[in-house]
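Every number here is computed from the coordinates shown, using simple stated rules; none is lab data. Being a predicted model, the structure only gives us computed values, none of them experimental. Cβ atoms are built from the backbone, for glycine too; each structure is taken alone.
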Structure 1
């Protein structure tokens with residue numbers, strides 16, 4: 001009996017063992033199949049985008065990087081070649097063709113030292129690089145997890161683009177503005193004899209530029225160059241005759257108070273009846289003095305009174321260790337003054353009311369209300385700036401520059417020396433260097449404008465832009481705007497290896513070079529010229545961050561186009577004078593790296609594409625043979 005039970009028990013154990021072996025074998029089989037399938041998957045997509053990876057709503061699953069690059073390059077090239085047309089059809093015209101049609105960008109790019117003022121710029125390469133990295137970072141388990149969820153849920157990355165909406169809006173207004181008829185508010189007109197009359201309101205027509213620019217921006221984001229047709233919209237007046245009518249009698253009484261006098265210190269300005277009338281405005285039947293209209297009449301007074309506050313310029317004095325020992329005032333601070341138009345307008349209004357109520361018994365001058373702005377820092381509180389350590393230095397060399405170019409660069413260096421940048425303030429170079437005029441100390445120097453070289457005031461200031469960029473890189477600040485030149489310029493080669501890639505161009509109003517002072521203290525710029533060498537030192541408080549940037553590397557060399565020769569009678573036969581030099585196209589890149597005191601890091605790759613540039617030369621024409629007449 002015991003033997004039978006033992007046999008049954010053993011039989012049951014064998015079945016369990018068999019089942020376990022079967023399940024384990026099945027598991028190992030499935031695991032082997034899964035691993036084999038996964039390794040096949042990895043091999044298949046080794047140099048391809050993983051399933052579910054999307055860029056700009058285009059599915060890149062299974063494509064190689066170059067296949068995806070070619071897709072976006074073709075779209076970008078089509079957009080740049082054909083442009084984005086904006087057209088308007090005049091409904092009054094019998095012709096069904098657009099009355100006016102323009103292609104973005106409307107105006108040719110403006111350049112300084114080879115720098116294009118681009119209306120828009122597309123950067124799809126960064127998005128492709130990010131997309132290709134999906135599922136390729138971290139441990140094998142993390143990669144597999146990301147690959148799975150990307151396949152299930154899909155991952156879309158939008159391309160980066162820059163669009164100068166301000167410049168484009170101005171371009172559109174310049175082209176289409178002549179088709180607009182702005183609304184006219186009802187008003188009270190005053191002629192040369194002082195007679196007043198009512199002017200009825202008139203509705204008008206205008207374009208909604210905000211919506212137009214918004215649509216352009218959306219299409220640029222999609223790389224969509226479908227034409228945009230724009231339409232005029234009704235522009236309604238904000239003031240009607242009925243609202244103005246109620247103020248007519250009172251206005252007549254007020255006008256009879258002219259002339260009136262505005263004074264400031266020992267200066268005075270007198271205004272007649274017509275000027276007083278031009279300041280008046282009406283809203284919902286109420287009379288008031290319009291600050292903007294008043295400002296238009298006070299041009300002379302503003303020139304005398306208004307002045308911006310000027311902070312003192314400081315010079316660093318260091319000890320033997322190189323730390324800041326003292327700050328010496330190299331240029332004294334000055335108070336700022338500005339006429340407060342709103343308060344002055346109210347003062348004029350009060351004067352009219354009080355003089356009218358007093359039956360003209362007192363017609364005293366009206367004091368202009370002037371706001372005074374005090375400088376933030378003086379020798380007494382200069383320690384609050386927090387200028388203690390050298391944060392970084394930028395260097396470049398302008399050797400070989402023409403005299404006027406050297407002069408402009410020296411003027412730019414002078415304007416920056418001693419400048420302060422507050423914590424969290426964004427510094428932009430154009431604002432610091434403008435206006436680019438003869439009056440501000442600049443000279444005319446050859447620049448590139450569109451496809452020609454011509455003299456322009458301020459040429460050469462990109463040397464200042466490049467040095468500022470390198471100083472910001474060395475200091476580890478947050479760089480918010482930087483644009484490379486459109487072609488290689490020898491002045492801006494990196495001093496470490498002689499290659500392009502660490503330059504920065506500026507032009508008014510754009511492109512610009514900007515950075516944010518993301519330290520806890522002020523940054524003091526100390527700029528100097530030593531011969532042809534530029535040194536920009538940024539001083540502040542060292543918060544423990546360490547910044548560096550790699551030497552630029554270059555690739556994708558492209559030969560320049562053949563020389564373009566232009567015949568001219570101004571040169572001797574076969575004599576040649578070149579206005580444009582040939583430049584090979586090339587791409588350069590470097591990495592900007594910051595280690596912060598809290599252990600976090602920041603890294604950004606700057607990629608600069610320099611286009612091939614054609615040499616343009618004038619060549620003297622051969623004289624034409626004279627035709628001799630026979631007698």
Structure 2
């Protein structure tokens with residue numbers, strides 16, 4: 001016997017709140033964006049997203065309304081125009097009125113570089129094709145003993161679902177993840193009654209449980225006539241604060257006169273200052289005495305409509321100003337082992353408090369005091385950190401100590417892959433250096449710009465310009481990269497850049513304010529710099545068969561260097577512990593012994609560097 005599936009629709013009048021998703025309810029807030037994923041099924045609404053659909057959003061808790069907004073469409077208006085998006089997720093951290101858009105949707109209404117922008121928005125019917133009809137989806141595991149139902153392809157969101165049992169309609173609770181769940185189960189086939197957010201009812205008969213395929217109802221919600229007029233619109237709350245932060249007791253002036261009403265109605269003001277005080281004035285003043293952050297809200301009303309409150313934080317601090325850490329380190333570049341002198345006497349405290357000084361030398365050792373010395377034994381790049389404290393607040397400063405082996409400077413890998421996330425950097429660089437072999441030719445590239453915000457995990461700009469228009473005058477690389485800058489071992493992969501040899505995978509780091517890409521496979525480094533000279537990091541070839549040694553060490557007035565192959569043209573340099581070359585001599589003929597005058601040297605440790613035909617050796621000597 002063949003079953004006949006029959007769907008019956010009935011229209012009833014709107015509920016009291018039927019205008020919730022009509023075109024006459026305008027809301028205001030801020031828009032942000034996230035990396036929305038197409039071709040997936042997830043988010044708090046558990047709705048599928050088509051592979052080519054990036055026009056969706058996550059909605060703040062208030063307007064999300066416990067999943068009631070799932071599947072609804074919003075018309076978003078920003079500085080660049082309008083767009084329509086579907087609600088597929090919840091944004092728990094968003095304030096009332098705020099919407100978190102996909103980047104593509106955000107780009108329709110504002111410049112992604114701005115990151116967070118003011119918007120107005122309203123619920124609108126979803127712009128579905130005429131052939132699109134409501135689908136009934138049964139969650140995996142649904143049976144007549146436990147049934148979970150979701151509705152998809154909606155012109156308006158579903159606000160209520162009931163099923164018919166013993167000639168009575170039984171309401172089913174909607175859960176946070178957008179499924180109507182009946183723990184006791186619903187007999188199949190079933191009769192359902194669904195109500196749209198604008199109050200329209202559809203009665204669906206003979207729906208059979210099938211967890212493999214969505215059931216096509218062949219029906220769709222309409223937009224009732226009562227949603228088609230030009231009803232009274234909500235007023236828009238807005239206010240300014242002067243000042244937004246300061247020392248207690250802090251008097252703050254508020255001005256709500258920038259609030260407005262689209263219909264020109266008079267509005268009233270209701271302030272909540274977060275300290276127990278309220279006001280109905282348009283321009284109140286309040287004094288905050290406690291040291292804390294206060295959230296001030298303004299609600300405006302035209303007598304009929306009340307606007308969702310607008311909030312502003314007021315930060316009240318104590319009169320104690322944090323100390324400022326400052327120090328010098330001498331030297332910051334030298335040959336291992338090296339003793340570095342640190343001097344923090346330039347640190348200051350605006351309140352005149354006595355300071356304590358704590359040092360982290362970056363090699364596992366620490367110290368204390370205004371002036372300290374520390375010996376670095378091992379070759380490496382160390383971050384020295386000074387922390388000063390007035391007993392209540394602290395200040396810090398860092399510097400980098402480069403300790404080399406005397407063979408040509410620091411590594412062109414610049415310490416990558418690093419053990420920390422890529423620090424925030426927002427800079428433009430005119431100078432681009434390709435170091436090593438096999439790298440791209442970027443002679444025509446100019447003005448590389450990066451804007452990376454670690455705190456908000458946002459890469460807002462990654463671009464190059466050219467001086468000849470090849471491959472273009474301006475190249476936005478954001479769509480051409482993948483990156484994990486916010487993790488340890490930060491890296492980036494570039495594809496389809498248009499520059500020969502540039503595509504590939506790179507480790508990333510920041511070196512004294514300059515941005516560095518170190519090829520994972522190509523044996524080269526790209527160094528984006530504000531300096532007019534490339535960094536000295538390539539080093540020299542190691543010594544293989546160069547047998548020389550000092551004869552009289554420690555030395556007095558002269559140093560004798562002996563070897564079997566001290567050839568004509570060999571250079572001998574004397575270097576102090578700060579890396580400064582004091583003198584250099586050139587061997588004039590083949591010899592087994594070379595003398596170096598050390599009579600004028602002060603007592604201490606020095607280095608002798610011997611070079612011949614890209615072979616090199618460094619010896620350490622002591623002057624008594």
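A few points about this structure:
- Comparison of 1, 2 - label where volume of the Cα convex hull per residue in Å³, for residues 206-341 alone is highest: 2
- At a computed 21.4 (mean count of other Cβ atoms within 10 Å over residues 510-517), which of 1, 2: 1
- For distance in nm of label points 7 Å out along Cα→Cβ at positions 166 and 366 computed as 7.1, the structure of 1, 2 it came from: 2
- Here distance in nm of label points 7 Å out along Cα→Cβ at positions 182 and 294 was derived from just one of the structures 1, 2, and that gives 5.4; the source is 2.
- Which entry (1, 2) yields the derived value 112, 70, 53 for Cα extents along the principal axes in Å: 2
- Entry that produces -500 once helix-only ellipticity at 222 nm (-39500 (n - 2.57) for each DSSP H run of 4 or more, over all residues; to 500) is calculated, selected from 1, 2: 2
- In this comparison of 1, 2, the computed figure 6.2 for distance in nm of label points 7 Å out along Cα→Cβ at positions 78 and 382 is attributed to 1.
- Calculated for structures 1, 2, distance in nm of label points 7 Å out along Cα→Cβ at positions 30 and 606 is largest in 2.
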